[in-house]
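Multiple structures are listed underneath, in structure tokens.
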Structure I
Amino acid sequence: MNKQTVLLALVLLVLGLPSLSWAKTCHSDDPADTHCTLQVEKLRPTQFAVGSVAVDCKADKISGKSKKKLKKYLADPAREVPAVVGPDGNFYITDHHHLATALYRAKSKDWDDDDKVLHVEIIENYTGRDMSWGDFWGEMEKLHRSYNYDNKGTPDMSFALLPTTVGELLNDPYRTLSRWVRESCGYVKLGKAQCDPIRTDHPHEAPYFMEFYWGEFFRRNLPLSIASQEVCKSIPYSSTCLSDEVGQLKAMYDPAMKLAASEQAMKFLEDQGLDPWSYGYNPSGKHVPLSWTGGNMACEETDSD
């Protein structure tokens with residue numbers, strides 16, 4: 001959340017308004033710093049994958065809300081979604097992909113798709129600029145507003161292959177595992193209250209793509225059991241190729257926690273050109289154990305998003 005959003009939240013608090021419920025509908029000619037609302041189906045992703053298990057847990061929680069509670073939940077300033085308006089006039093979100101995907105998947109008898117409205121902060125508008133799509137995505141990468149690795153960790157993907165809605169994002173199981181380790185403070189991220197008491201050799205931060213880098217570390221060290229069919233080389237994390245995803249990931253949880261505290265994790269982050277301490281490296285072994293809930297016992301009670 002940037003300074004403007006924090007200030008807005010403080011103003012709302014002083015005025016006794018606990019939400020962003022007053023925001024107008026977004027338009028493609030809105031300038032930067034505009035706060036507005038948009039249906040989730042109109043938002044385009046800037047990454048290729050999410051952790052589907054984690055998304056489905058969040059979607060279940062959203063589905064259980066009444067129409068009134070859903071509106072209040074989405075109007076929380078902490079859930080405001082940053083987005084840029086692209087050269088084509090479409091809205092590209094730069095964070096909160098898991099929230100947006102969960103809302104896209106959520107279903108309720110109390111409300112319908114017209115109620116799936118996210119609050120958006122426009123951080124930049126590229127319409128009307130003399131720039132190619134290559135220039136646009138080049139700037140998005142430079143400003144850390146996009147992540148061009150696919151769900152298998154393949155780098156340098158063409159942004160032309162990005163899905164046109166968050167509902168089409170691919171599943172990366174290691175992004176779910178990374179989330180579980182984060183929620184347990186296996187690595188420490190700024191803003192996770194349960195991890196505040198844990199002290200490392202560096203102030204807690206929330207750097208770009210933190211969860212993805214840790215997910216890639218786990219992918220390289222904790223292989224999933226994938227079916228041997230030829231097609232599974234291309235779509236290893238599909239339901240055809242990956243059986244008992246939740247069971248396999250839960251079996252990896254304890255080894256992942258130990259790996260996160262190892263020197264091997266520090267070296268991996270350094271090899272990526274990253275400062276391990278800035279990326280939450282926590283060799284202390286202190287953490288917050290997860291309690292599992294939900295229909296498939298895959299949802300963590302410490303979920304703070």
Structure II
Amino acid sequence: MVLPTALDDYEFDLRGFLVIPSALSGEELGALNQAYDGFPALGHGDWVGNAQRRDYTADTGFELHNLLDCGNPAFDVLIDHPSWIGHARRYAGESGTYVEGVTIDEHIATIRGAGGHHPVHSGGHDASVRTQYSYRNGRFRCGQLNVLVALTDIGTGDGPTMIVPGSHKSNFVHPLAGDYARGDRMDDLPHAIPMHCRAGEALVFVDACMHGGSTRTNPDDRRVIILRYGPPWATPRFGYRLSPGFLDRLTPERRRIMQPIAPIEPGSSDVPIDLHSTYESADRESRSGSDPDRDDPDRDSVRPAR
């Protein structure tokens with residue numbers, strides 16, 4: 001697993017974003033593009049597996065929400081990918097608290113053709129808890145960390161994501177941001193910069209940064225996967241749920257990310273515990289007579305996510 005360096009932390013705090021080069025291997029990149037090739041023709045609102053096409057605007061292009069549950073396991077590798085999971089945990093993982101951990105509450109496959117764009121949105125001025133940037137007492141406290149994984153080269157004319165560096169700390173709305181609902185383009189927005197990426201690179205940024213997508217003028221398509229990491233208590237804003245079949249096929253670690261808090265139903269023999277509470281863990285160990293320094297083979301049976 002790749003961990004953020006001191007320079008990464010400085011850059012992330014200063015600008016609000018990082019680029020991770022060669023985040024995907026060539027084999028992973030090929031497999032993900034092949035999975036994209038297998039998407040059926042879908043209209044707005046249509047489903048494939050447990051994923052639904054839901055385009056943000058008429059100009060943003062194909063956007064398949066709840067992607068990881070579309071029925072193709074090729075996308076599972078993205079959940080805890082070693083190139084960026086360390087960044088997600090450091091910047092958005094509530095580290096050092098009783099709710100430590102991360103989840104992915106939105107996961108989207110995007111395809112954008114010529115003429116497509118995404119209007120600028122977000123910004124530190126919103127002061128939204130969900131998208132906030134904060135650093136306190138030596139800990140990052142980001143409400144949402146976006147990881148954009150490029151499956152194609154994205155250069156000039158390819159409709160790159162644009163970010164206003166440092167806007168995650170801004171107290172003022174950009175006076176030239178335009179109107180999202182009207183579909184105003186951000187191509188010439190002062191202080192916004194295009195984030196050119198090679199296929200296989202990952203753009204990591206806190207959602208509090210003002211960002212959007214510039215107009216694609218080149219032919220063919222731009223392919224980007226969007227993963228939104230947040231604290232384990234986050235929940236999908238559009239109401240999408242994960243199917244039992246998807247959760248059952250995941251490794252324990254991936255399931256813990258996708259379902260950090262499993263439901264407790266009437267009749268269940270499981271008693272929820274606070275995994276990060278020292279007093280509750282000690283109380284459980286004393287009641288069971290276990291040695292706190294020895295691995296408990298039954299520990300997984302009472303974890304909130306199994």
Structure III
Amino acid sequence: MTPRSSSALRKPTAQRKPNTKTSRPGAGNKTGKLPEWDLADLYSGIDAPEVSRDLQRMDAECVAFETDFKGKLAEQTAMEGGGKWLAEAVRRYEAIDDLAGRLGSYAGLVHAGDSVDSAISKFYGDVSERLTNASVHLLFFALELNRIDDATIERAMQAPELGHYRPWIEDLRKDRPYQLEDRVEQLFHEKSQSSHTAWNRLFDQTISGLRFRLGGEELAIEPALNLLQDRAPEKRKAAGQALAKTFKANERTFALITNTLAKDKEISDRWRGFQDVADSRHLNNRVEREVVDALVGSVRSAYPRLSHR
């Protein structure tokens with residue numbers, strides 16, 4: 001489960017005015033209002049009462065789920081009718097996960113649309129923290145489910161109600177070799193807000209706030225990068241120089257972010273027992289290392305035939 005003055009609050013998307021703080025000078029005269037995501041199907045705005053309502057509901061349902069199921073999965077699943085009992089637990093977990101996904105998706109998309117707005121950044125951070133705190137009460141579920149022995153879980157999945165979730169259960173159990181003791185998992189989970197999540201957020205906000213001087217204009221990162229694909233070589237060259245100059249001025253910040261994230265990942269991989277730096281990514285993608293290595297090898301062997309620069 002995942003995974004942020006009143007005039008600054010996000011209004012319903014269809015009614016929002018153009019964001020003048022991040023638009024480049026003169027852009028309004030040339031292009032008018034740029035497209036924006038319509039997120040009204042999720043929530044009408046960051047101050048919508050439905051957001052607070054769903055966060056409170058999230059808190060309550062996570063606590064209730066923990067109360068009803070923690071410490072009971074192995075015993076109940078092994079009993080007669082255990083498959084049907086576990087299916088009900090999975091259904092409740094699924095409903096909570098859907099609610100968390102709705103909140104997290106809205107906060108993330110709003111923040112992605114304007115990561116330099118202070119009210120939006122606070123909203124994104126607050127929602128992320130609430131989701132992390134609430135989901136602490138759900139950590140036990142995957143851990144206990146993966147500790148049920150294969151024969152018991154296979155027998156339970158013969159019940160049609162639980163068999164419906166077979167693909168999810170089998171996929172979840174691929175994490176078993178890298179699963180840690182419950183308290184360590186909780187520590188990793190809670191500290192994510194002040195470790196890799198926080199550093200990724202700093203990177204996003206730093207990148208969004210950078211401006212690149214080109215042709216008398218101050219451009220944000222996206223239009224500056226687009227100029228690297230311009231048909232005119234002099235524009236590509238100017239864009240590259242402007243990008244390099246601004247990145248050079250901020251290299252200490254980017255170096256700190258990169259080195260901290262690399263060390264954070266090394267610690268996590270070492271504790272979980274991953275042998276290669278890419279193993280955790282392969283596991284998340286549900287693809288074997290050998291498959292990826294074969295693809296990389298094929299691409300590299302084709303360089304002489306495909307490269308023309």
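Since every read-out is calculated from the coordinates, none of them should be taken as a lab result. From a predicted model like this one, the values you see are computed outputs, not experimental measurements.
Structure notes:
- Read-out Cα extents along the principal axes in Å, for residues 60-195 alone, computed value 55, 29, 26, structure in I, II, III: III
- Which of I, II, III leads on Rg/Rh (Cα atoms, Kirkwood Rh), largest value: III
- Source structure (of I, II, III) for helix-only ellipticity at 222 nm (-39500 (n - 2.57) for each DSSP H run of 4 or more, over all residues; to 500), computed value -10000: I
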